[in-house]
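None of the figures in this text is laboratory data; all of them are computed from the coordinates on show. As the structure is a computational prediction, the values presented were derived from the model and not from experiment. Cβ atoms are built from the backbone, for glycine too; each structure is taken alone.
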Structure 1
C-alpha cells in the first residue's frame with residue numbers, strides 16, 4: 001500500500017453484550033452469550049440480542065438512540081475542529097425500519113439517518129450512507145479508507161447501526177434462516193442465524209496523533225459480488241474468493257501472512273459452507289478462524305465494524321477468541337474454526353462480511369501491538 005499509514009482508533013461499540021471494546025473482550029473471554037428469547041417483537045418468541053434500554057440515551061427512534069450512544073462517546077474523544085476535512089460514513093442494513101412499521105414510510109429514508117448523524121457530529125460535508133445488506137459495515141470501512149487514500153478527506157468517522165424490529169425478524173424467519181437456539185457458526189448442527197442489534201464506530205486518519213487510542217493500521221480492502229441469487233451465496237464462494245484475493249494482492253501479502261480470520265459466520269447452512277470453501281480456495285485453511293455472532297447475534301449493518309473492533313482488540317493481546325456455539329465442526333471447506341480461545345504470534349487480521357444479493361467485503365488490518 002502506498003502513502004502514509006491510515007490509523008484506526010477511538011473505537012466504541014454497544015450491543016446486547018454491553019458497552020465498550022474492552023468490556024466486550026472481557027465478557028467474551030469470561031461470560032456466556034447475550035442471546036435471549038425476546039417476547040413481544042414477533043408472534044412467536046425468538047432468540048435475539050437485545051440491548052438493555054438503560055444503555056441507550058432517550059429519544060423517539062431506537063436506531064437514532066443507538067447512533068447517539070456511540071457518537072457521543074466518539075465525539076467526546078475526538079473533538080473535531082471546523083477547519084478539518086472530516087468524512088462521515090453511516091452503515092446500515094435496514095435503517096429506521098421501525099418508522100415504516102409505524103406508518104411513517106418517509107421517515108425511514110436512509111438519507112435521513114445520515115443527516116441525523118451529521119447533525120450530531122456538526123460536520124458540513126454530506127454524509128455517505130452505505131446499505132449493502134449484511135456487508136454494509138465492512139464496505140463502509142473500505143470506502144472511508146479509500147477516500148482518505150485518495151486525499152479527498154483527512155479523517156473519517158465510520159459508524160454502523162441496526163435495531164431489532166419485527167420486520168427484520170419475520171423476514172429472516174420467512175427464509176427459514178433463524179435457528180431455534182442461539183446460532184452455531186460452522187457447526188455441523190447449525191440451523192440458522194440469530195439476530196441482534198448494535199452500534200459500532202471508529203475514527204480513521206493518516207495523522208496518528210489525531211486519533212485517540214489507536215488499535216490498528218489499515219492495510220487493504222476489497223468488495224466483490226457473485227450475482228448468484230437474491231438471497232443465497234455462491235456455492236463455490238466466488239465473490240468472497242475474489243474479495244479476499246484482491247485484498248491480499250493490494251496488500252502484497254500471502255495467505256500465510258494472515259494471523260487470524262474473523263469470518264461472517266452467520267450459522268446458516270449456506271453462508272458458512274460458502275465461506276469455508278472460499279477460505280480453503282484462498283489458502284487460509286490453517287489460519288485460526290472465528291465467528292462472533294453466537295455472543296451478540298447478527299447485528300446486520302453494525303456487524304462488520306463491531307466484529308472488527310473486538311477481533312482487533314483480541315489480536316492486540318495475541319489472542320483469537322473462540323466461536324461460541326461451535327462444538328462439532330461441519331463445513332465442506334477445510335478451515336481451522338476454533339472452539340477455544342487460541343494464542344497467535346501474528347498481528348495481521350482478515351475480516352470478511354457477506355450479504356444478500358451476493359455482496360462480499362474483505363479487509364486486512366494490522367493490530368497495534
Structure 2
C-alpha cells in the first residue's frame with residue numbers, strides 16, 4: 001500500500017510484481033515483441049487504437065485497460081458513441097484485448113466495448129506485510145466510545161468531502177456516534193469544509209500521508225467513507241484497500257461501487273445523501289479481516305488468469321495461483337517467468 005496518489009503507479013507496481021512489466025519508450029509501443037499494455041485507454045484513445053492495429057498487423061499483442069468505461073458504454077454524446085463503435089470493431093481482433101476493471105456482472109453493458117474484465121488492482125494489491133502491520137496496529141488500538149469514520153486520500157468534491165464535513169457538522173446524532181477523520185490533502189476550492197469539520201469536533205489532516213500513516217489510518221478506522229458523487233464514481237482505490245482489510249465502506253446508493261459491493265458481497269452501507277442520518281445511525285457491519293483476505297485472494301486469482309491470457313502467457317500452476325495474493329515474486333515458475341524479449345507487458349511512458 002503506497003501513499004502515492006493515482007491509479008497508474010499502483011497498477012504498474014502490481015504488473016511489475018506479477019509479470020516483470022516495465023515502462024516502455026515510444027518506439028517500444030510499435031516494435032516490442034512483448035505485449036504492450038495501456039494502463040488508461042481513455043487518456044490516449046487514438047494512440048491505443050493506432051498502436052493496437054499496427055501491432056496486430058505485425059502479429060503482436062496489445063492490451064488496454066478501461067478505467068472509466070461508463071461514459072463510453074452508455075453516453076449519447078458523439079465522441080463517446082464513436083469510441084464505442086471503434087472498440088466494438090476492435091473486439092474482432094484476437095491480438096487486441098480491451099479489459100475493464102469492473103466485472104461485467106456489475107454493469108453488463110461493458111461487455112459490448114471490452115473483451116473481458118479484471119478486478120481493479122487496488123482490490124487485491126495489499127501485501128501480506130501490510131496486512132500484518134494493520135492487524136498489529138489494530139491489536140494495539142484502544143477503542144473509544146465512538147466509531148471512527150475516515151475519509152482517505154485527496155479531499156475534494158469528487159470524493160464527497162463537502163458532504164462528509166457538512167453532515168458531521170449538521171447532525172448531532174452523527175457527532176455522538178462517530179469521530180469523523182479526514183486524512184489527505186484538501187483541495188483549495190473546498191478548504192472551508194475542512195474548517196467546518198474541525199469546528200464541529202472532527203479531525204482534518206491536510207497533507208499527503210506516508211505509507212506508515214496510511215496503514216495506521218486504516219487500522220484506526222471502523223468504517224471508510226467512499227460516498228462519492230457521480231463525478232467520482234470511478235474511484236475505487238480507497239474502497240479497494242478497505243475491502244481487502246475487511247473494513248466496511250460507505251457508498252452512494254446506486255453507484256458502481258454499490259453495485260460492486262452487492263454483487264461481490266462486500267461489507268458496505270449504501271447511503272443516499274438525503275438518507276445519511278438514517279443510514280449512518282443504523283447498524284454497522286462488523287469488520288471481518290478473514291473475509292477481506294479471502295475476497296482479495298479470489299479477486300487476484302481471477303484477474304491474473306485473465307491478464308495472463310491477454311498477454312499470451314501460459315497459465316500459472318494451480319498451486320501458484322492459489323497464493324498469488326500473498327506472494328511478491330513474479331508469477332509462474334522460473335522457466336515461465338516473463339522477460340522483456342518475450343511476454344513482459346510494457347506501459348507507454
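State the single structure among 1, 2 that was used to calculate distance in nm of label points 7 Å out along Cα→Cβ at positions 12 and 44, giving 3.9. Show your work: numbers first, answer last.
Numbers: 1: 3.9; 2: 1.1.
Answer for the origin of the read-out: 1.
Thinking of 1, 2, which structure, once helix-only ellipticity at 222 nm (-39500 (n - 2.57) for each DSSP H run of 4 or more, over all residues; to 500) is computed, gives back -12500?
Numbers: 1: -9000; 2: -12500.
Source structure for this number: 2.
Out of 1, 2, which has the highest value for FRET efficiency 1/(1 + (r/R0)^6) of positions 68 and 268 (r between Cβ atoms, R0 = 25 Å, to 0.05)? Provide the component values of the computation, followed by the final result.
Working: 1: 0.20; 2: 0.75.
Going through 1, 2 one by one, FRET efficiency 1/(1 + (r/R0)^6) of positions 68 and 268 (r between Cβ atoms, R0 = 25 Å, to 0.05) is largest in 2.
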Note: volume of the Cα convex hull per residue in Å³ at 120, derived from one of structures 1, 2, originates from structure 1
